[in-house]
Structure P
Amino acid sequence: MLLVACSAPKMADWASKKDLSSKAKPDFNPNKIRKNGVGFSVDMQALGKMPSKVALVSFYVDDPGLTKTTKSTTTTTWNTTNIGEDNAKIFANQYYKESIQTLKERFQAYNMTLLTPEEFLTDETKKEAYQNFVVQHTTLNQVGDKLNKMMKNLSNAQTTIETDAAADGFVLIKINKREKSDPKKKSVEPQNLNGSIDGRMIESIGYDLCKSLNVDAVLIVYNNLLCDQKWSKNRYWMSAVNMQLFGPNPIKLKDGKKDGNNYNKGLFYCGVRMSFSKGLLINPKEKTDAAKAHNTEQNKQAYINMITGCSNKIGTYLQKELK
């Protein structure tokens, strides 16, 4: 019998895949606002235009931890691996540096000017508001997050380690709900914020932060990475690339009306998630320095392709809804 080894998919293999728009799937609450402004996502007809000034307010890496379970007749052992905060920061800086020019170009192609912190933090008031910004959450979502964390910890003997780190110059504005990772596939679930009803989160980012920075919308980019160990070294996996766009509600409450009943001053404008059914190996075992260098360059192009696909998905969605 001939046995053929099944190699893991590599991130570098995606360097040749130039059009990844179809791979980026919607990942936000699609419940559009009604005529009274109640809902969770914007009606582009009510907004009437593309958001011209968009602030990139956070760019980060999220690793929920990868836990493998080993069972014997008498014991169960859990082993959790994580890229660690230092490596999360390295990856965040690397991906930001590689992709920011592409991000700006793609958003500009849809008549949206993407601003980085050094461009939108134009005075001390804005700097203070940005540095002190804290994402708000509804009580229900706070309780749900704590319950999910507790149940997950109970199921793996409290070995879950979650790491988040933003690229230099950015505040960590964490929006993704607690991720679930698959230790065999090195993947995360295909959706995370689809159906989110965390009105305070959406409002605090889409309205409070937008207004304090004097922009039309804010963008958050985050990347899901995982880590395991083999060949006596850490292996890193790209599991998903995510973009979330938030902005103010174009429909104001009528005089005398009160907030509540699913009315939010801020809204989802669009959100996409490019997840991979099997995680993409970032650092495969290479025999030569030349092979390692080639893999690095291919990884860079692959990530640019992913960012391009997500940006195009958001741009085409907004333009289509505006017509």
Structure Q
Amino acid sequence: MSRPIVFRQPGSLLYADNCKDLQAAAARGEVRLAAWTRGGYPGTPLDARLPGLCTAGFWDASRPQNWGLRRHCNEGIKIAYVARGAVALDVDGEQHNLQTGEMFIIRPWQLHAIGAPHVDASQLIWIMIDMGVRRPDTAWRWPDWFLWSKIDEKQLTDYLSLNNRSVYKASRATAEGFEALRQLIETSTPQTGETKLKLTINGIMVALLDQMNANPPPMSAEFATSRKTVEIFLQRLAFALERDWTLEDMAAECGLSRTRFAHYCTLITNQTPIKYLRQIRLRHASTLISREPDRSLTDIALSSGFGSSQYFSNAYKREFGMSPSQQTASPN
């Protein structure tokens, strides 16, 4: 229960095991998977090559699948191109259906799933790069092997960090860069293809910068603020209600002092952090009571983050005007 929700990794609840279904499908021969990776991502290890690159690869699903990548976050920024077929994508609850020639960009704090719920026949090519950020208000650090001028680095960083748009039509140059990446991974190894991989990824990012310079996405500094970080954290609390949260824990998760965190929480919710946490725990418990009438109230209380049944019952009655047992007995 000590794992963070989203902003720190590894071990974060929303980062865990998000590739296992893809790995299992590849092992069964249902999808072709090829990637150069590090950490827990499936593929051929990069070892010390290209520090900061989490994974570069592709899948090729010649028919509809019976798996999908469930809701998760990435520790790097993921840029992926649909080379063939269609890919269903959910980003922070917004649904997209990408077609051939489209691409998506996912920032590390964006909660997303691929498949609806299953992956369709498709070829998806991707890169994921760890910029050292987990929260929107953190400064980006590009790996040293990127061949950026300071002006270009800042411009692309602004395009990627100061907006939350996920889906784009890939330019011809961007698409060609991803196709070159796929071909390199198919025909080479990390040992023999390291230089070409550096150049290919740099080429993709230069093409992406050109594409965004030609058609800039709407940007706002509000997307990279501490307030935005707290807003996302509060949305994610529902995934970790059982954790014994303190004000210090919540503030630390957002990289803020207790006073600053409480200030933003009050601005966003009009409640103190502890009151807001208690309210979403009670609403979660109420939902469980309605959906699972045979489940014990003690179990519901514990799974909603209440340490004792008595405290849960008293808080529930103050919030809803009836005890949990009265709601259980109610025909509605």
Structure R
Amino acid sequence: MQSQTPSHGIGLRTALGLSVLPGGQSPTPVTADSVLLALASQGATCLHLPALGLPGLVDGLAQLAAEPRAPLQVAAIDAELGAIALGRPQAALAHLAALDKEESRTAVTVAESALRVATSLSARYVRIRLGEVAGLDRLWRNVRAHFLRGAGLGDSEPGDELLRARSALVPRHLDAVRRAIEQLSNAAVHAELTLLLAYPRRATELPLPIELRLLLEEFEGAPIAPSLDLPAAHLSSMMRLVSLPESVRTFAKGPLHCIGDACGPIGALPPGSGEVDVAAVCRALPKDAIMSFMPWPGLSFGEVMAGLLALTRLHPAHQVDPDTWPSSPIPAAGEARPS
């Protein structure tokens, strides 16, 4: 692919997460080269790669990374991409927190592969998911059904039962996580990369804020850092399992965060189109943080790029008084949203 540095690049402070590929650009089939060309032509300059199965994408980006002035840079990859690099896509389902030692070892192998991929792409961060707490499926289904019914505040809270059971089961999983992090952090030091502990997609996963604080304290000095997922944190808050301010404050200290608006269980919308005061959350992030927009797959490519540009304008380095933000990043009911 012949490339050129875009004259209207969005910048390296905001990364586009490729959960949405730029399809529909031409009647020809989507290829890695056509995707990269479309991204560069639309002004994207920084990418965050999940586990994409588009053949040739990693190779094409590795070639770009070797160029003196690469038009596209990869800031971070998700660890599941390591499973694709190994030719074992099903291995991406393995959890670092698994009680089964073989499964946990498989997850470590996948993450180690992801570190090698990140090195080949000149990426700085590998985002890892710790995995599920076993034995909570029934309780989670009850909480989810309660939430989807729109149950009121006065109703019984199945979330309380879930959190109590979770607390009793977590210690054994944390032991597995400690073993995995110790091994992976050594590999990350050697590769000069940082491991990002991703915010859980649902409250049955690790780590919630209290567990994150524990892990960061235990592994102080290791190349690990938190990574907020704002739509996921919004869902946990809406389900009254973890408060959004606590999630933001605990996870905000890391160098890269998945930021997008959210509406109920559907997340990663462009800022201003959902229920979260995204600007307030952005003001809680470090001024040098990278904000990754991992868009909801239902968005069009045009909506994605517009959302990425809007998010770039909300970067904390562009906002005044970054230390002052509301106690809750969710606007009060009936509060007018900015147009």
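Derivation of every value follows stated rules applied to the coordinates shown; laboratory data play no part. Since the model is a prediction, treat every value here as computed from it, not as a measurement. Cβ atoms are built from the backbone, for glycine too; each structure is taken alone.
Comparing P, Q, R, where is Rg/Rh (Cα atoms, Kirkwood Rh) highest?
Result for Rg/Rh (Cα atoms, Kirkwood Rh) over P, Q, R: largest is Q.
Tell me which structure, out of P, Q, R, gives 3.0 once distance in nm of label points 7 Å out along Cα→Cβ at positions 161 and 281 is calculated. Clearly, the read-out refers to R.
Work out which structure the value 1.66 belongs to, where Cα Rg over 2.2 N^0.38 Å, for residues 65-104 alone was derived from one of P, Q, R.
R
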